[in-house]
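Just so you know, all these numbers are worked out from the coordinates, no wet-lab data involved. Owing to the predicted nature of the structure, the values given are computational and were not obtained by experimental measurement. Cβ atoms are built from the backbone, for glycine too; each structure is taken alone.
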Structure P
């Protein structure tokens with residue numbers, strides 16, 4: 001891959017951008033002086049845990065077993081954050097370190113570099129979680145995890161230091177906008193009613209698809225948002241509501257989680273199999289595939305929990321909330 005094409009400059013060009021990347025390579029090489037096989041394996045495991053797929057199981061557990069409202073908020077926040085990150089990467093089209101110097105690469109990513117999705121995701125996941133729980137120990141853990149995830153990306157040569165800083169900056173902006181507008185948005189959606197919420201979710205999903213070539217996040221957002229709205233309106237499920245006068249125990253919570261995951265996998269694989277048959281309209285199929293999974297997660301699984309008496313309705317008596 002031609003370096004001049006990636007950066008928009010030549011190696012002879014002493015532009016600030018070129019100098020920044022050269023400085024970044026020096027930082028990465030300095031970090032890699034502590035490299036050893038065991039540490040590399042640990043870094044690879046930690047960095048995988050900091051991906052979107054590492055956070056999804058936690059969000060599902062929150063939604064089904066802890067607090068469905070907080071699970072929805074965190075899920076929506078992570079989906080929007082992921083979409084914003086991917087859109088910025090596509091617009092900026094900046095390289096990864098191993099594109100300029102293959103010797104630093106300890107892995108591969110199919111996307112562009114800045115902003116770092118792992119750094120951004122760590123911030124937009126762990127900080128809201130720490131704010132919600134409000135425990136000092138979790139705050140310390142959230143900060144440490146965010147720093148460690150950023151370090152793994154440098155160690156593996158997957159990001160420049162500026163990519164990490166860009167991810168943290170973008171994550172901070174997203175959190176700032178979210179917390180400044182959260183109260184107003186929730187009041188407007190509450191006043192608007194079910195139909196207004198459905199239309200709002202559909203419009204956001206449409207916008208996500210219009211500005212991105214990847215239909216998955218838009219589909220997931222649509223299914224997740226409309227499913228939750230339908231659930232709250234038609235069969236309100238509460239993750240912690242007493243079942244026959246008793247708080248849900250470990251068996252009940254475990255059964256919910258397993259059933260929910262199995263259902264999501266079956267839906268995903270079933271539609272994936274249909275798409276593999278070459279029935280046409282692949283992009284639309286991917287949109288519907290992720291939309292169906294999102295709908296199952298927020299509506300189908302809670303409905304099943306209620307039918308199997310593994311869950312109960314909202315004790316607040318606010319089906320439209």
Structure Q
């Protein structure tokens with residue numbers, strides 16, 4: 001039951017599990033029994049602890065509603081080196097040999113210059129002699145490059161489209177239109193969230209990568225209920241999602257989730273959210289999501 005949500009396999013649980021599988025595969029890459037990264041192999045200052053921080057998480061063609069109570073499914077994981085400090089993994093979730101979702105994660109090795117200060121994080125290289133994936137697998141090389149370029153384009157605001165969403169489409173004349181505005185860009189909204197140390201941070205004292213997605217769904221539910229309470233009988237299930245991470249926060253900081261762009265048409269909703277930390281106003285992540293609509297009553301919904 002812990003890996004299910006209202007409508008099927010929990011997306012948040014899935015990201016957590018895939019993150020765990022990525023870390024264990026990374027430990028195996030370095031011939032370690034556990035993902036404890038320190039020592040001469042990891043070139044951090046003063047031999048500080050090194051962590052595998054995710055910079056990209058991608059969920060593709062998800063049909064998580066296909067997994068229900070007591071179902072059996074499997075997750076397979078493949079990890080490759082994608083640079084001096086970067087590693088890429090692809091995880092395929094299957095039920096009865098049918099692909100239910102594909103999760104791709106890219107991590108980079110980081111450490112802190114100041115203990116306890118997540119704003120002092122810097123990238124760490126390794127003396128690992130294993131080579132990054134080479135031209136022997138051009139398709140995989142191209143996919144890794146595509147995902148890295150996607151995150152780069154998001155970060156510098158040069159991405160023009162993703163799935164069915166074209167960016168920079170919200171005009172001044174309709175930006176104040178009540179949410180949601182059918183078949184047109186959504187009103188820009190913001191949602192403030194105070195992360196909790198007991199549920200949002202991980203053992204390495206970082207805001208956990210999977211919780212960026214969870215808070216995004218919480219923000220979206222807030223937007224939906226803000227002006228259109230009758231929409232609560234409709235649920236939206238993730239079909240595709242891209243989370244690009246740039247920075248992290250310290251305990252006590254507050255997040256703002258800003259709905260930047262959104263488009264809804266024919267039972268499909270695509271949105272872009274940007275995540276800011278309030279301590280310095282820096283944008284720390286961008287989240288692209290494409291969801292498909294289902295009838296909440298079908299999943300035993302009650303008001």
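Quick check: -24000 is what I get for helix-only ellipticity at 222 nm (-39500 (n - 2.57) for each DSSP H run of 4 or more, over all residues; to 500), calculated from one of P, Q. Which structure matches?
Answer by label: P.
As an exercise: distance in nm of label points 7 Å out along Cα→Cβ at positions 85 and 221, calculated from one structure in P, Q, equals 3.6. Which structure is it?
For distance in nm of label points 7 Å out along Cα→Cβ at positions 85 and 221, the value 3.6 is produced by structure Q.
Given 44 as the derived value for percent of Cα pairs over 27 Å apart, which of the supplied structures P, Q does it correspond to?
Q
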